[in-house]
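Listed next: structures, encoded as structure tokens.
What follows draws every value from the coordinates through simple rules; no lab data is involved. All values reported here derive from a predicted model rather than from experimental measurement. Cβ atoms are built from the backbone, for glycine too; each structure is taken alone.
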Structure I
Amino acid sequence: MFAEKIRMLRNEKGISQTAVAAEAGLSMRGYQNIELGSEPRYSSIFKIAEYYDVSVDWLMGRTEDRYAHRRKPE
């Protein structure tokens, strides 16, 4: 699920894996492996979520709200 979502996000932006890796502070090979289904490191999850401005919970399949991180708790 994680791999499919980050691939979808990258395609929505129309950018290369190289560009995402550089902007997110990840190695090119590391980012490629994550898109291919390798389990990402904890720190990589946060870097990717921050880069794409999406919720970690959404990336991990815990919510359908892509922008849950923007919502203020009531």
Structure II
Amino acid sequence: MNAALRQHAIAVCDAKIAQKGAGVGLSFYAFFANKNSDPASLMKVAEWWIKTHRLDHFEKAVKIRDMIASGA
């Protein structure tokens, strides 16, 4: 993921956590307003989520935010 996408993903995680609490889960689709508007970035995030880290479809936003912030 590039730096802009990382910052956006962290902001999305922070917003979800603030809105619904630390136990809220999300999917990588949460980072995209329209699933087809930026297919190249969607595929990069999907690869990071599924292939690189072998994460479940839904994960805790806190976990994802911390992974992205740490550069994982």
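Suppose you compute volume of the Cα convex hull per residue in Å³, for residues 17-56 alone for every structure in I, II: which one lands on 60?
Comparing all candidates, it corresponds to I.
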Q: Taking 4.8 as the value of mean projected area of the Cα convex hull in nm² derived from one of the structures shown (I, II), identify that structure.
A: I
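Distance in nm of label points 7 Å out along Cα→Cβ at positions 1 and 25 computed as 1.9: which structure among I, II?
Structure II accounts for this read-out.
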Q: Using relative contact order in percent (Cα under 8 Å, 6 or more apart) as the calculated read-out, with 47 as its value, let me know the right label among I, II.
A: II
